[in-house]
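Engineer: There are structures below to look over.
Read the figures in this text as sums done on the coordinates, not as results from a lab. None of the values given here were measured: they were computed from a predicted structure. Cβ atoms are built from the backbone, for glycine too; each structure is taken alone.
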Structure P
Amino acid sequence: MSTVTASPQARMVPIRSEVRETDTWDLRPLYPDSKGWEQALEDCKTMRGRLLVWKGKLSDPEALAEALEVDREIDLRMERVGQYASLRVSEDEGDGAARDRSLRFDHLQTQMAEESSWFLPELMKIQDSDWIRILQHPRLKEWVGKLERIRRYRPHILEEGEERILSLAGPVLGGPDEIFSQLTNVDFRFGKVRDEDGSEVELSHGTFASLLQRRNAEVRRNAWVQYYAEFEQHACTLSAALAASVKGDVFRAKARRHSSARAQSLFPDRVPEAVYDRLVTTVRQNLAPLQKYHRLRKKVLQLHELRAADLQVPLVGQVQKKTSYEEAARLVCSACRPLGEEYVRILEHGLGSERWVDRYENKGKRSGAFSSSSYRNPPYILMNYREDVLADVYTLAHEAGHSMHSWLSHRAQPFQDSHYPIFLAEVASTFNEELLTHAYLEGPAGTDPWLRAYILNRQIDDIRGTLYRQVMFAEFEHKIHEAEERGLALTLDFFRIAYRELLESYLGEVLEIEAPLELECLRIPHFYSAFYVYKYAIGLSASIALSSRVLAQEKGAVERVHAFLRSGGSRPPLETLRLAGVDMESSEPVSEALSLFARRVDELEKTLG
């Protein structure tokens, strides 16, 4: 493979074939090549019909055990095949061969779901007295947790024919997300902008984040205006896609007899809606420190007006430096040493020689970052790593937290109990970020006031982005879903007005709200997985509480965190967190996180004079 060398005039984003192999993830542990995947897909097709053998027999404990074992085998195979297909698409969403594989997998998955649509309705027809008897059968001992989780859904499982229709509707309901992804990652053309040296930089999702870190306000603001101009050009299409996604959420909730789309989303995690509302209320009551930070930012940057393009640049420019990927990996592993030698050893291999990570941006690559896992296979990490964006070191720590969570839970739990919910995932990931901040502050930043200010600024921005910002997003999601449930029209104007109201509440005291910022609501991928973002805020609040106990060497704290990481989905999330030492049904952990934010703002203000 050749490596791109950018000209002095322009730094270009490489195409996938120009990326060094050592900078990409190694998918061979899944399948040696695409031919291996094709054979695995064909093997999955041979599983069709096997579950039907047990139709009408699930009230017999022996038959139920056999059916569950067959279902597990199908899920194991399909999960691995699906992971490979998804990862290959994310490398380059314009790759036709990868998309073809993904679509063929989706088709098979729909067929398998349709074929098994009888399974849950039949289980739910079993009377309570018989259900108790069935769970006591020795053959079903390893399945009790899964069966109890399934039984909770009894009020929301439909008749077989209705379940089949919902299965068939799955790809259609996922259409808005696909449209959004294709439009913003493949079709958008942002053009080029000039940096402070006069060099042309190709504007993309990845370079946009980098340009907003520049000290030159004109560079930041020009990039911001040009970036949002592309969203403005496609605003009607994007608003239609978001509206369709919301309508799909409401349709699913109504079809399954939930009181609302939010209630349906919170149901799997057994999270009361009061937890969601308490989170919003607690943050709303603590907006003053956020406004104080905005005033500090405006003062330090010496700006006449504070704008959205000015919110990402570090306040302490004197310590800006590039961090190579290799150095970032070392920093993350070193920060995680409080979790023990074995944890660090596994992580070092994963981030290095075992190539879990697809490191850098290329044309068509999915924006952002994620961790993807299948049972007892390597947990892969997609990055769009930029050496000049310190936040990307934290992103690596974040995704490494997800990956180690998967690694440990998959090896401690049987398949049916191994998959932790997102609610818990965000605790594991932000926990690692807190360890990284501590490592910075206790290391060189402890003696260098400018470096310390830089890291304080970084933690402040992290809490702002993960707690304040995500709660604002959560409010927006709730607002637009409630509007659809009340029969209001989800037009572009509605989205803009609703989002602007939130911007003014959270940011408007100091920040100049420019009209294009109203379109931010049309560029957030998580809005296509509704009521997800609040979990980021919950996760950070829990991780701040847990990490403070580990770093204080509280007796048993490390052991409780490891037990949490190994627990998978074997318990309800709130119960798992209580056993780890934090009660998320109270406002205390959120208030603790917000208090930390306020203290850090005060400390940063004193440091900067």
Structure Q
Amino acid sequence: MSRDARDILTHVFGYGAFRGEQQTIIEHVAAGGDALVLMPTGGGKSLCYQIPALMRPGTAIVVSPLIALMHDQVSALKEAGVAADYLNSSLDLDAMRATERALFEGGLDLLYVAPERLMTPRFLDRLDHLRDTERLALFAIDEAHCVSQWGHDFRPEYLQLSILSERYPAIPRVALTATADRQTRDEIVQRLHLDAARCFISSFDRPNIHYTIVEKDDPRRQLLNFIRDEIYPKFSRAAGIVYCLSRRKVEETAAWLQEHGIAALPYHAGMPAEIRAAHQNRFLREDGLVMVATIAFGMGIDKPDVRFVAHLDLPRSIEGYYQETGRAGRDGLPARAWMAWGARDVVNQRRMIDAGDGVDDRDYETYRRLARNRLDALVGLAEITGCRRQHLLAYFGEEAAPCGNCDNCLAPPQAWDATDAARKALSCIYRTGQCFGAGHLIDVLRGELTDKVRNRGHERLSTFGIGNDLDEKHWRAVFRQLIAHDFICVDHERYNALALTEAARPLLRGEVDFLIRLPPGQRRKSRTRHRAAANHDIPGGVPTALFDRLRAWRASTAQARNIPAYVIFHDATLRDIAIARPGTPGDLRKISGIGDRKLEAYGEEILEIVAASG
């Protein structure tokens, strides 16, 4: 080990201290040990292999699933003075040959590659040469959860990475992910042959993210109100991501937001590749854009100043939800995770699970069981009356006290014992022949003598009028949560009729209770328009004018260099500069995020901006 970890941290990356177990992980890998690292997004996972790569002789090979992630991380490393590059399909032949030549000649500290490229015989031959000449430093497998066959980001090519332990047993390997429950961790260990690896699990908590989950009631309007009333007044020039389940919904939502004055762009796998790339580049390089996307967008997006992530449809699992919401607030500043959900989301997800498209017949039952369990856990998060964060962390095996900063903690919902109402609803479904939707059933329960009720003769049923003590809103909540808990199902072949499941029997017999959540009363909010110059996202004590000048300088510099602005400096670094008002290079060196190369490249310009601000 030719260089000291702390020296690299300070002089290359510009940080004064390690966080959490970073130093222990780095020293373990640099000494030749294998590791599995679970660390939340924004927790500093990349340093856990980048610093050992600089400590060990030779080139570190980083396996990464996405071109965008490779490009941004390599750009950031080059800005810090590190010899890094990547090999992927975005390169032309000359660029590819130049990178391979640099690798062969030992001119790279880190090389990022996609797993399918790493597995080619030609590239493996190159790695054999590096190993034989003692110039292969380590393997880093980023987004390691992609190896999980039943996970939300499964990539078949990751399964082939087991070859690394067989072909290069003496080379240390570190697998890293921000999202993995116990089962996924075990699968990573098994499939990547990391049985002897040391496992490092950091807290999954993202305390800067405020979680809110609401029931759908005109969801696009709810989203617009959330952005206008809760985001723009607090965070000027706020970037955000809105996730939708279908491509059609992505395009319609983006267009609708644009019509209402929100700078929104669509992104999904069905769009032409050049348009997707253009939209992604705009999102990374411009301030204040909202990307409306399917889950095809996001993994590997390193943009640190995303202030909110919204879901207009229920994700497939808590892991997916955690991974997607974790793209907000990577810079550690306050961020929001907002989701609108309804019973139809649950029905649609269960229908997709039961269809099992692309799943081998012999694996279908395993797939269905695991997928349903994960969906049920997410529904539990949506329905819980206690702390969202506490429930979310408990899923990953982590104990926590109530956070005091999620929607349930700040405005606790009511818990209602709806056992009697649920039994009445189930009886009504049964006695009407399991052929009708919730609207008609509610009419029968409330004793509403509509034409449809009269024509069917349902006014003569014993369940007619037995639920007239509840209004329609409460009955819809009962039916919605009966569906969510799988006591009833939707028969799509019979015009969305509701039918009983086997799980309904103990509830009908009075053997189990049925407690449901009632949302807190909705308060009317005054409409607050976006004020571009408000800068509510800047903490108290930050000189606004200087901060704005620094951001403007960063934006123009980034544009000239054709890289995202955050690759030069994060907002947190610019805030520290604005507060400290450094007058000399020595003062500037004390600012977190400014290493030697950046001080040399940008120090003089920054000091001039600070001096000119008075």
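Engineer: Which of P, Q yields 24.5, 76 for Rg and Dmax of the Cα atoms in Å, as computed?
Structural biologist: So the calculation was done on P.
Engineer: With mean projected area of the Cα convex hull in nm², for residues 30-341 alone computed per structure, which member of P, Q shows the largest figure?
Structural biologist: Result for mean projected area of the Cα convex hull in nm², for residues 30-341 alone over P, Q: largest is P.
Engineer: Using the calculated result -13000 for helix-only ellipticity at 222 nm (-39500 (n - 2.57) for each DSSP H run of 4 or more, over all residues; to 500), pick out the matching structure from P, Q.
Structural biologist: Going label by label, the one that fits is Q.
Engineer: Where is relative contact order in percent (Cα under 8 Å, 6 or more apart) largest, in which of P, Q?
Structural biologist: That would be structure P.
Engineer: Now for a separate question. When volume of the Cα convex hull per residue in Å³, for residues 246-453 alone is computed for each of P, Q, which one produces 205?
Structural biologist: Q
Engineer: Here's something else I'd like to know. Using the calculated result 0.90 for FRET efficiency 1/(1 + (r/R0)^6) of positions 222 and 414 (r between Cβ atoms, R0 = 30 Å, to 0.05), pick out the matching structure from P, Q.
Structural biologist: Q
Engineer: Name the one structure among P, Q that log10 I(q)/I(0) by the Debye sum over Cα atoms at q = 0.13, 0.17, 0.28 Å⁻¹, for residues 86-157 alone of -0.44, -0.72, -1.39 was derived from. List each step's numbers first, then the result.
Structural biologist: Details: P: -0.60, -0.74, -1.20; Q: -0.44, -0.72, -1.39.
Derived from Q, not from the others.
Engineer: Using FRET efficiency 1/(1 + (r/R0)^6) of positions 174 and 382 (r between Cβ atoms, R0 = 41 Å, to 0.05) as the calculated read-out, with 1.00 as its value, let me know the right label among P, Q.
Structural biologist: P
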